[in-house]
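Pasting the structures in now, so scroll down.
What follows is calculated from the coordinates using simple rules that are stated; it is not laboratory data. Computed from a predicted structure; not experimentally measured. Cβ atoms are built from the backbone, for glycine too; each structure is taken alone.
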Structure I
Amino acid sequence: MWTIPNIVTVFRVILIPIFVIVYFLDWRWAQYTGAFIFWLAAITDWFDGYLARKLQQSTPFGAFLDPVADKLIVGAALLMITHTYATPWITVPAIILMMREIYISALREWMGKHGLSDVVKVNFTGKAKTMAQMLALIGLLSGLEYFMGVRIYWVSLGYILLYISAALSVWSMLTYTQAAWKHLKLSQ
């Protein structure tokens, strides 16, 4: 159970309360530091999967915990940006992203119970959504518009990427549903 990839995944879970606490501290650099912790967690998400494949240390515990850790930290970040920005322009795509995560998790669980996990395995659209979502959240969490006096548009880019990830989210949800539909219909 305690393989290197699983330790990295557990580290990501431990980062979640640290990320939330740091982000809301009454300190000038709190949001930047919170965004950095989120970035670190996002990197460990890629890293633990890479290590599991490279070291051939995939485990049932890791297969369970990795997506849970992802959903927890992304869910926390989405709640945090809806609180920070308090605008429907952030809240609506955040809700779409949360709905997709819950829906796809339930669909994958149902398909897995019926031995059909391969039908709804991760595809390119899902990976593109995740990349856009992570970058959007880093930009929005940081609140960074200027760096050393130069306008860098991180927040503006975050808004754009949030909408791209919401659109990819809907698209991937439809793709996964279409792939699973014949199996869902047969179960009635």
Structure II
Amino acid sequence: MPPKKDIKDYIRTIVDFPHEGIMFRDVTTLFADPRGLRLAVDQLLDPYVGTQIDKVVGLEARGFILGGAIAHQLSVGFVPIRKKGKLPGTTISQDYKLEYGEAIVEVHDDAIQAGEKILLVDDLLATGGTAEAGIKLVERLGGEIVGCAFVIDLPELGGRKRLHDMGMDVHWLCDFEGL
């Protein structure tokens, strides 16, 4: 029987992508393996068993893959938060800072109803800027974030602390030191 694999064992690191000095944590290898994907979905959901969740919000783009699978598992709706200009209906937007500039994310203005309990999901937590923007969008629509779940945390970049300082419950499956 092969040894039991941990989440980290499914994640490939690509050196110097997209820039020299970056260690890119590639979750496509996790998603491609049926055991790895099931393990990630189950472990992301585990702390929220018994918690009311009305919808899952996924952050573009890999958060769509995880968020869709988690929403399916919970039999609840899925809401994408996308880069500006990618959603066809009426949206609200939130700007945020990146390490190298600024960006804007959007959500449909009717995607979340006041009082709905929301689980926010993405593959990786770095500085927390995208997650914070997503949280702000959900809250502007009247949703309540019950948790933020990530496969990977990069603790050196401070995203977890940033979300904790906002009062968020943050769950992650593994972390990687170094950029």
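For the reader, a short list of remarks on this structure follows.
- Identity of the structure behind -8000 (criterion: helix-only ellipticity at 222 nm (-39500 (n - 2.57) for each DSSP H run of 4 or more, over all residues; to 500), calculated), options I, II: II
- Top of I, II by relative contact order in percent (Cα under 8 Å, 6 or more apart), largest first: I
- Label whose coordinates, when distance in nm of label points 7 Å out along Cα→Cβ at positions 15 and 143 is calculated, return 2.1 (choices I, II): I
- Each of I, II could give Kirkwood radius over Cα pairs in Å, but the derived value 17.5 comes from I.
- Which of I, II leads on mean count of other Cβ atoms within 10 Å over residues 23-30, largest value: II
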